[in-house]
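Asker: Below, each structure is written out as structure tokens.
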Structure I
């Protein structure tokens, strides 16, 4: 069996100290080390096939330099993009990310967290499914560092990095009102998740401020497990009521994609017959004949802030609770423009 190459072996071959080799291979004190010497160390390490001993290092610093990332549903393009950003940001801090998808199940999320805890991850970034309050409270009691991202529970005083969903939704609704649309429908998921209820609340608040007394009459909530059929039904109801809607605001990108497919099958023209705004962007919108107005969430800032907040919490015995709220951006395109 081939002997593992150590830092000491590299140091002896080059006639330098083991400490110097450690500094170079760990990217420390780079501005104080001779560049030629550093390059020789790196070249020899590669030639000899040196591999860091992560187990020994973790025992020495009492950290594994790994982060557990629990996503609600990795199949969602939003979650997949966010995961990539978190992975890249963690790498800058020399952390490795281990992924898990809870598939919108609090029970599966708990199993994933237990598994990752057995692998001694230093902390978690969690996009929590509905019904995760008890699990998150348990993590807090155990003093395990974690940050909730995108989704959170107001009654839990924990670290969060989220979007101002209320404001973004209100802005999208106000945009439609400013375009002259008075009958505006919204299709959202039926869930107790705070970020989704905030989107509905923002929509209703904007209509109330505009003087509409029955601001919730055109809000349709659908079950995710039967999403396609219920989205189709919601659109049909909104279009065939006594006062047909003139615009639809979709509460997330999956709802929007299914809605756009159905609207096209009905030969309804956008924006001539119906205006559209969507929460979240999606590459699938590019396949639609009309450029879609959407709310762009600051994914890069979300991921970067979550990683930074978690790393600051790891190893900090006197942890304070931080709640970071980021603003989204309304990208206005042809689908929400008043057709004249």
Structure II
């Protein structure tokens, strides 16, 4: 089962994707459907099925009229936390072999990134009930940093780069007892400033404080352990760059359970009622192939198991608001 969220008659609704042409509205949004599931003890799919209306909408028209929204939002964006983790994917067979060869070097010869990757390869998939290696972690922002599917991704005037990162995102709601409840997964574009990050790894935090997008569809089913997708950039309707990417646990150094544990182990991330969007990392970037996206280029991330591709054009803000700290 896959859900979207869309605007209809100036209200936000969840909708079941019946096929590539048509969606069927529920009677409320995804957040409130999830709240119903938690309070009633039913599964998310049971709640969705019980709250579908007879209203059906044309999917392509929702795209054309820019009425698609992220598939999970919080009524108060300050209560949606957007985070992620990196150095989690093994990459292609060749890249994996090269990484493993480097990982045989002595610890003093390893970069911090390679040391972190090695920890994941060695202990990122612990046995059930055990705690594995701690991954790299970063913060992107609250719900205000999330851009709807099809909407432009604005890169700030101070950015040195704006590049795609095709990833899976886990979508969660914290229940009344402080337990994280996973609704499902979506395709995401984590969107980062790779030039800033490359200059000094201690600037990773700065490089991640950008907008992002995910969706348009939320997969409520179990996640396949092997997923193949395509990441591409189009410029003036021509393909500028395109590359396949692999994800799912079979292609990762960490298990999803281990990544989730190391995020939600902090009590501040288990506040009842909060939404969490957590990106799981990637191994495929156009930046690694010396591509620099320009104004108007469109990022497209496609994984067939998730239905319609995630598409967002790039835009640059000419200038940002002047920041001045004024004493009280």
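Each value in this text was obtained by applying a stated rule to the coordinates, not by laboratory testing. Keep in mind that what you see is a predicted model, and the values were worked out from it rather than measured. Cβ atoms are built from the backbone, for glycine too; each structure is taken alone.
Asker: To test your reading of the models, identify which of I, II gives -13500 for helix-only ellipticity at 222 nm (-39500 (n - 2.57) for each DSSP H run of 4 or more, over all residues; to 500) when calculated.
Answerer: Among I, II, the structure yielding -13500 for helix-only ellipticity at 222 nm (-39500 (n - 2.57) for each DSSP H run of 4 or more, over all residues; to 500) is I.
Asker: Taking log10 I(q)/I(0) by the Debye sum over Cα atoms at q = 0.08, 0.16 Å⁻¹ from the coordinates of each of I, II, which one would give -0.37, -1.48?
Answerer: II
Asker: I have 0.95 for FRET efficiency 1/(1 + (r/R0)^6) of positions 74 and 226 (r between Cβ atoms, R0 = 35 Å, to 0.05), calculated from one of the structures I, II. Which structure is it?
Answerer: Considering all the candidates, the number was obtained from I.
Asker: Which structure, out of I, II, was distance in nm of label points 7 Å out along Cα→Cβ at positions 82 and 258 derived from, given a value of 2.8?
Answerer: The read-out comes from structure II.
Asker: Comparing distance in nm of label points 7 Å out along Cα→Cβ at positions 178 and 210 across structures I, II, which is largest?
Answerer: Checked I, II; max of distance in nm of label points 7 Å out along Cα→Cβ at positions 178 and 210 sits with II.
Asker: In addition: Comparing mean count of other Cβ atoms within 10 Å over residues 122-129 across I, II, which is largest?
Answerer: When mean count of other Cβ atoms within 10 Å over residues 122-129 is calculated for I, II, structure I comes out on top.
Asker: With relative contact order in percent (Cα under 8 Å, 6 or more apart) coming out at 22, pick the structure among I, II it was computed from.
Answerer: Going label by label, the one that fits is II.
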